[in-house]
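**Student:** Alright, structures below, take your time with them.
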Structure I
Amino acid sequence: MIMNYINKIKANISIYASKKTSNILDGSYKSIYKGRSLNFEDLREYTIGDNVKDIDWKASARSGNLLVRQYIAEKKHNIMLVFDSGKKMMADAKLKETKKDVSIIAGGTMAYLANKNGDYVGSIWDGDKDVSFYPFSSGLINLEKILSSFDSNVEKSDKSDINKSLEYISKFTKKRMIIFIMTDLDGMETIDEDIIKRLSIMHDIMIINVNDAYITDEDVYDMENNSYVPKLFFNNEKLYELEKKEREKIYLNCTKKFERYRISTMNLDGTKEITMKIIELLERHKNANIR
């Protein structure tokens, strides 16, 4: 099997990361799993220092005592890639690549690290009529199939609903997971807080926001109207500042929503930023979960 996507990921890591940075990237990935990705075994009374995510609130209410879930360690971890999809992902990202391509390399890089660590990778995205779900499996062939399938089917529906994917894994995937969500600002804003709250009780979640190109950039294609943005908007500083402030406002509101559930986020402009930005995301998530 030709590993087109795997080769792109390897090339991206090698071009933008020195050997030292590559080692940091691997180390940052492995370090976020300390004490996580475990299978439920029993309940016991809460003691100071326990992670609040492990509290079983229903069992605690029934017993009258604060109870936490005890887990036994798994040898491998489960990585779930959640891709936002639809026509909007064919739009330009800030550094003139499509949001689809940036999402593929970002999610693929996380999955590539998981494969090097011997972990399992699964994926899901909202399709034309139903979600496309790939169960957990290992190996680079599995990853290549996931990325190539997403690339081929990303725009089969005009509008996708990322909440369908999140609801699906909430209902039908019982294994403990690390969930990486690749989306854009619109996707972040539309993620249902109730779904994300339920998922965060058992799983670790990180969100990668792929930034759209600005309306004032040159040669920007409007996916909704199927035409290029008029040249009169090019380099309009006033319009740029208005759009920038609105984006920052939306992103801040989204991060506040996610921080309540210890969900870390990052902004991504293009593929050349992925290596360093992923290191930052993993470190931020690890620190957010240190008590």
Structure II
Amino acid sequence: MTADTPGPTSHTYFSQRLRLHYVDWGNAGKPPLLMIHGGRDHCRNWDWTAAALRHDWHVIAPDLRGHGDSQWSPDGSYTMAGFLYDLAQLVHQQQLAPVTIIAHSLGGHIALRYAGIYPQHVARLIAIEGLGPSPASLVERGRKDIAVRMDEWIREQRAIAGRLPRRYASIEDAFHRMQDENPHLTAEQARHLTVHGVNQNEDGTYSWKFDNYVRAFPPYDMRLRDIQLLWSRIACPTLLLYGKESRAGNPEEDGRASLFAHAKVVGVDGAGHWLHHDRLDVFLNVVREFLATA
């Protein structure tokens, strides 16, 4: 950030006794815009988007529980109900409704369900690959009964409990890991995401900020028909974005978009799951056009 356009300020709020973190880009007189990151990510992944939109919006970006500079759940449990409560508390405590939301991946899951629970609280919604597994993946998962799913989850929890956070000898090593994770990233992007995504350990090494337990997929969730009901209740204009090089699939072709009352689907060429990084210029053009006309 330049001297005349400083970066965001850090703040905390409390939800279910957890101290959670968010950044505020200022401009409180403008309409509120929440940016919600995905799993194993952090709020500063939105810096480029926030910097581009901050003059027209009051941008706030939270760190989900177990991520970034927010506290970890003491029992290592990360449920959708907990994430939803955290979002509801942030909107309530900061009096943000009606709020516009841009959300990615896990953040998209949370935002779409929140907008279905509280349609009157969301003015516009942009979800980047936030619909969850494809219909084919859900069918495959549905073939496993609850005993099998619980057993797999218990085994996964045990494995995570015995797994120490990966330590990198230097930020440079963590930076190269970030580049390997998403080859679309420029060196500047990868370095920025790494610097804000790691803590330095007491021995001088570096580890990612997120709790390893966020990796575990819960053995059960809302029923599919309940999720679809929430989608159908969303009253605001909704933009569903996907990267054409991603495995998420086109929600218009697989039928998921038809469950929304006011959804527009846009696929982005040359982009994967992190399309807001992969094609930032295209992403910002699509977002600005949608927000101007929604």
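Coordinate-derived values only; no laboratory data. All figures in this text were calculated on a predicted structure; none of them were measured in a lab. Cβ atoms are built from the backbone, for glycine too; each structure is taken alone.
**Student:** Of structures I, II, which gives 11.8 when mean projected area of the Cα convex hull in nm², for residues 48-191 alone is computed from the coordinates?
**Tutor:** Structure of origin is II.
**Student:** Can you tell which of I, II yields -11000 when helix-only ellipticity at 222 nm (-39500 (n - 2.57) for each DSSP H run of 4 or more, over all residues; to 500) is derived from it?
**Tutor:** II
**Student:** Given structures I, II, which gives the highest value for mean count of other Cβ atoms within 10 Å over residues 56-63?
**Tutor:** Max of mean count of other Cβ atoms within 10 Å over residues 56-63: II.
**Student:** Determine which structure produced the value 0.9 for distance in nm of label points 7 Å out along Cα→Cβ at positions 80 and 112, calculated from the coordinates; the candidates are I, II.
**Tutor:** Clearly, the read-out refers to II.
**Student:** Now for a different question. So Rg and Dmax of the Cα atoms in Å, for residues 8-119 alone, computed for just one structure, reads 19.7, 57; which one of I, II is that? Present the calculation step by step, with values, prior to reporting the outcome.
**Tutor:** Details: I: 19.7, 57; II: 12.8, 40.
Answer by label: I.
**Student:** Compare mean count of other Cβ atoms within 10 Å over residues 176-183 across structures I, II and report the one with the greatest value.
**Tutor:** Once mean count of other Cβ atoms within 10 Å over residues 176-183 is worked out for each structure, I has the highest.
**Student:** Identify which of structures I, II gives the largest calculated value of relative contact order in percent (Cα under 8 Å, 6 or more apart).
**Tutor:** Ranking I, II on relative contact order in percent (Cα under 8 Å, 6 or more apart), first place is I.
**Student:** Taking 31, 18, 15 as the value of semi-axes √(5λ) of the Cα gyration tensor in Å, for residues 104-255 alone derived from one of the structures shown (I, II), identify that structure.
**Tutor:** So the calculation was done on I.
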